[in-house]
1. Assign the value -19000, calculated as helix-only ellipticity at 222 nm (-39500 (n - 2.57) for each DSSP H run of 4 or more, over all residues; to 500), to the correct structure from P, Q.
2. Given a value of 0.20 for FRET efficiency 1/(1 + (r/R0)^6) of positions 45 and 445 (r between Cβ atoms, R0 = 35 Å, to 0.05), point me to the structure among P, Q it was derived from.
3. Of the structures labelled P, Q, one was used to calculate relative contact order in percent (Cα under 8 Å, 6 or more apart), giving 22. Name it.
4. Consider the structures P, Q: one of them gives 24.0 for mean count of other Cβ atoms within 10 Å over residues 333-340 as calculated from the coordinates. Say which.
5. A value of 0.00 was computed for FRET efficiency 1/(1 + (r/R0)^6) of positions 237 and 293 (r between Cβ atoms, R0 = 30 Å, to 0.05); which of P, Q is the source structure?
6. Name the one structure among P, Q that Rg and Dmax of the Cα atoms in Å of 24.8, 80 was derived from.
7. Output the label of whichever structure in P, Q has the greatest value of FRET efficiency 1/(1 + (r/R0)^6) of positions 165 and 381 (r between Cβ atoms, R0 = 30 Å, to 0.05).
Structure P
Amino acid sequence: MNVLSPEWTAGLYLLAAVCFILALKGLSSPKSARRGNLIGAVGAVIAMAVVFLSTELDNIPLILATIVVGSAIAAPVSRRVKMTQMPQLVALFNGVGGGAAAIVALLELAHVDGPWSGLAVAFTILVGAVSFSGSCITFAKLQELMTTRPVTFPGQQVVMGLVLLAALASGAWLVVSGDFIAAIILLALGLLGGVLLVLPVGGADVPIVISLLNAFTGLTVAASGLVLGNVLLLVAGTLVGASGTILTRAMASAMGRSVSGIIFGAFKGGSTAGSTAVSDRPVKSGSAEDIAILLGYAQRVIVVPGYGLAVAQAQHTMAELATTLEGKGIEVVFGIHPVAGRMPGHMNVLLAEANVPYEVLQEMDEVNPKFKTTDVVLVVGANDVVNPAAKTSPGSPIYGMPILEVSSASQVVFLKRSMRPGFAGIENELLFEPTTTLLFGDAKESLTKVLSAVKAL
């Protein structure tokens, strides 16, 4: 039904676009992230309402039924997903967005009226398909439905090159002829290309590729805006593409690597997925009571949270331990590495759930100078982001990655389940230093025991 005038339609689309921009601004800080998310949701509702009120739509009952079914699936899944599974959820969102854009482009193929619109359709089909299949592989890797290690085979680079050339040829064919067969071939090559792009990626590099695919999805949405003549899609897609690109570069920088090195590193032996073997080298371990004594007589304690804290859902216990130590006059801060966990901001959101004040969450550049004057560093479930190999081992896959320099503290306490290496799959020499004490076990159980022991001091 066409209720809104063109002026009202343009004005409401502008309002929705402003909401999306404010949402990105809000998501840049943990303090405003919830508000930013709500503003973005309001913008999406406005955009959907404008479509219904300004366009003569066919099959409205089918469209409404699809929205209801999608909402019925998405709402409970989003509510129940664990913090440790957020990257997988983001990967699925990326894939759905890219796949939807590719399908829209296929449906709009009959309305192509020139080479520029044909180019937009070809681009949307190809990149949307790459985003969809690549996101499915990243989901499978992070969910451990397949190996997280790089998957390579002889001649893989040649195959990838041939697929790229064939995709470019099919895209040119589509632009010139508008042939549906060319579109289907391009779609198939895009799906294959997405799989080949992500298979060689392993270990801690997978979340970075999710961010890259997010940028791809944004570009396909922007191209869909050109295909459909919808300015809001163009604006929203450009925002997602730009923010995804910035995030990808920031994550790669936080790991001290280039984006090309992350994607193609497995071919040169530079992937972050290494051995999963458990070391049998001797280490110094202690009891919860030993750790409590170290903490209880410290003046400054820095907590370094990681993925293990999220897996154990131990953030509330960790927050209570920090509060207890502060009650004894001990300074407690949290050192946050940009890629701790699986995505940027993972640890910030996790600790915010436990009402840890934002003021004590300090980023790497701020907290690194403090380690030299710190009595105890408590590393909970982190490994690669404190591994000295990033500075001392040129052959290491994480060499050059900026790390939290915990080794310069007087004492380091590691909470670990076992001696298995971290997500990058390499051994951490810090575990074998004389100033390092290990407390083995589930992080929540271990912290609970340490908390009880600290209270008893």
Structure Q
Amino acid sequence: MSSTSSPAETVSSRRWLALGLIAAAQFMVIMDTSIIGVALPEMQADLGFTPEGLSWVFNAYVVAFGGLLLLGGRLSDLFGARRIFSIGWGLLAVGSVMAGLADGVAVELAGRAVQGAGSALIAPAALTLLFTIFGATPKELTKALALYGAAAPAGGTAGVFLGGVLTEYASWPWVFFINLPLAAVVLLLTPSVMPKGMTRSGSLDLAGAVTVTAGLAAVVFAIVRAPEVGWVSASTLVTGVAGLALLVLFVVFQARRREPLMRLGILKAPNLAAANVAQFMLGAAWIPMFFFVNLYLQQVVGLGAFASGAALLPLTVTIMVGMVGAAPRLIARFGPKAMTVSGLATLSVGLVWLSFIQPDGSFVRDVLPASLVAAAGMAMAFIPSLGLALTAAAPEEGGLASGIVSTSYQIGSALGLALMTAVASAFGADRVGDAVSQTEGWSAGLLGAAGTAALGALLAVAWLRRPQVPDEAVQETSDAVA
């Protein structure tokens, strides 16, 4: 193993500028999942998306992101985190140009997939760089992790607001072009402020990366198209079975390879599998809600893109304040299992409440109070389930655990959105211009998401165990996040 970095680099005054770039990476990765929400109706009109196909503007990004996260972490280990960090930003910029200039569905989805691939390189490399720079000083590492964590809800909030502003006062392509100035700044500064990091010899599990990404994409595609072509049609069954077969093949590859993309034995660590299930269910319940509420506010309530984005600010601010402020203290008092269960249950309650939306409804009456309840549930459940997943594995496999839990949430988001979109379409959401049918369809989809969150709460009750860590460690972790 060799290292081209020096202690002087990691303790220099430039480390805080480096942290700014790392936080910018977390900010951008999350913003790119939320910024497109309010732009979807205009994209649908301009590019000719069907109601079912529209969800792929989100899914193309998330499937590529989630499917390639483990590969991104492996590449960082082999070739150096700084190099992979820069390559990821370059891919994100290329994908943003493709998506912004797209004049049809195929190019738009290809651009979103390239964006997702870039983010899959950025995210694990950024966390590796953070530990390289600040790991030698525990006090500074705590501050760095807190700032890095806060960048996620900030990115979600900025995405909702900027998506509305750009769609209303410029045009929908600018929700992609906005990435370019930040990417240019990061690429310019990275060589001078980031350590090169460590490299090591080893092999890439390209077969594993290809099979898991293709398998997930096939399963999601089958679910999305099922309402259009039939749930038991040859197309749905063949595509779905092919996707499942690829996922089984991925597991076989991992079991046999000496250097797999994901060591299967890690899932035996206490709480790791259960916490990943909780993260999967959170993504599967939360993202459909965000998707349907955006469409409801614009296509039924009649809000413009800017007003719709502004209307969702209370929801995202609630999440940010809850995650950074309230959740760590509640975890320290009640424990991560209790907070994961109660958060999922609260999210389910908020989604059931949202399902009562009316075709003659309003934001204040039909969306605001219920969305705040759902946001509070998300804030309560996300941090403890994430923490359980990251602390369940041995320290030397912390990076792998981080990649697995990120993958669980992102793929849960994609599959949940695909399934709930199919449910909504089956109940009338695909009848554009018919407010009553659309509302009934989105209501059905929200009830499906509520059931997903409730099932997640039940699974957390049954599978999660109280973590075997000293109370002092829990308190220190909570104080660090707070």
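Each value in this text was obtained by applying a stated rule to the coordinates, not by laboratory testing. All values derive from a computational prediction rather than experimental measurement. Cβ atoms are built from the backbone, for glycine too; each structure is taken alone.
1. Details: P: -19000; Q: -26500.
Label of the source structure: P.
2. Details: P: 0.20; Q: 0.95.
Among P, Q, the structure yielding 0.20 for FRET efficiency 1/(1 + (r/R0)^6) of positions 45 and 445 (r between Cβ atoms, R0 = 35 Å, to 0.05) is P.
3. Values: P: 14; Q: 22.
Comparing all candidates, it corresponds to Q.
4. On the way: P: 24.0; Q: 21.1.
Only structure P yields this read-out.
5. Numbers: P: 0.00; Q: 0.40.
This value belongs to structure P.
6. Details: P: 24.8, 80; Q: 21.3, 65.
Considering all the candidates, the number was obtained from P.
7. Working: P: 0.10; Q: 0.50.
If we compare FRET efficiency 1/(1 + (r/R0)^6) of positions 165 and 381 (r between Cβ atoms, R0 = 30 Å, to 0.05) over P, Q, the biggest value is for Q.
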